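What follows is a set of structures to go through.
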Structure P
């Protein structure tokens, strides 16, 4: 059965065997489970050698596992001018070494509003992101930068924020974290087929119908309060209506990757794949 989506995990699966271990072991283990995508979890720092990147790239190619990178958490496109060079370096290192490791997409948290309006923040963010892209392309690096939709209303990263970045800059497309979008308002909204349909219609309108064929999605259960996201949960403990999400993705002919961030990574990734097969059948 030719699935429209690849399924995998953000970070190495929990039961990755110790040998060969690492990302190479994660790729082999995911493939043995019938999963075919891995987002390398470089979330604390990018500490990897060129030789390791080459081993990841080669193994992923042989096993037909699609690679992306989750860049370090400590990136803020809206940082003060003196702080921005550190954030920029983290993003650029993730993009540089990610490309060497065979990654096509670099996911990152875009930062904070610091009490400013989204429009004010964009005036600072867009030129910075454009400069990163220009440098990457000058180096012959074709990776797509993916600002992630965020789960707290104080964070830069509403669906609209990520679409503004993507519409303004070729080479930027959102990472759609559906759990974060559900948690962001803190009131249980964004959980019906109609709401997801509206979100994906806005996505297609902003970036073209073709963009729906290369979606990069994060999925998990999520706990939230009035200010938004608290923590990721297993699907069984959460109120996220995954079936509604999948029905709309199927109805709109979407394709791409779905990466699981649940506390039981590979178990819930397999669950997602099984649910998708049911709906797609």
Structure Q
């Protein structure tokens, strides 16, 4: 049985840990509100752009003069996977769930004989993927030196992917991120961004029978719209990731705080029992000594 001093030191240590996890939970809760507002504010713009893309691409996709970003390269031999995770831990299984989805896709693509290239956004995803697929990582970035993520960071990632696509380094690009649903639900999501494909459920706007003539031509509009669409999708993924990370962190720290409280109660009970046993033992020794005299 541990000594009273050891139990007392352990209780003090767990109490200190509980203070840290409680503080981390409160910080995550404060950051979550701002991150959730930013993620939700970006959704209408993204959804409207998806609807416009669905409307334009329906008639231009089969056009041989359509932009390469829409019709693709005509093959799917090389896949670029942009895996977006957090830079920090202490957020439960948030990072691991995204990496797990990416690993499953890698295994599936490689089993089909296809080439996989990886771009990691965030330190945690890079740390996990480089253990098994370090030779597949062609580029990595993180935001440890940036206080808040803005569109400039998404544009940088999109520009890098677009430059690789123009150079013929891959055929399909997919971004992996955690989609924010609620405080207790963050869904690992894979979204194809190159060539541009409107997500399932994205419906063209209802024109109510009207016929639109585009000026300039649809293909010219798409040439300007598609690079912007890729950057917007990356930006949306980053915002969803930030909100999901803070929600997962708040939940994980709340569970850690509760577990620390339960551990303190158990250790306190163990300490009181040990102290009571020691007092009883000393009383017995005193009584036995007095009777011997």
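We did not get these values from a lab; they are worked out from the coordinates using the rules stated. These numbers were taken from a predicted model, which means no experiment stands behind them. Cβ atoms are built from the backbone, for glycine too; each structure is taken alone.
As an exercise: relative contact order in percent (Cα under 8 Å, 6 or more apart), calculated from one structure in P, Q, equals 33. Which structure is it? Attributed to the structure labelled Q. Highest-scoring entry among P, Q, by distance in nm of label points 7 Å out along Cα→Cβ at positions 70 and 246, is Q. Kindly point out which one of P, Q the value -22500 was derived from, the read-out being helix-only ellipticity at 222 nm (-39500 (n - 2.57) for each DSSP H run of 4 or more, over all residues; to 500). Traced to structure Q.
Once mean projected area of the Cα convex hull in nm² is computed for every structure in P, Q, the highest value turns out to be that of Q.
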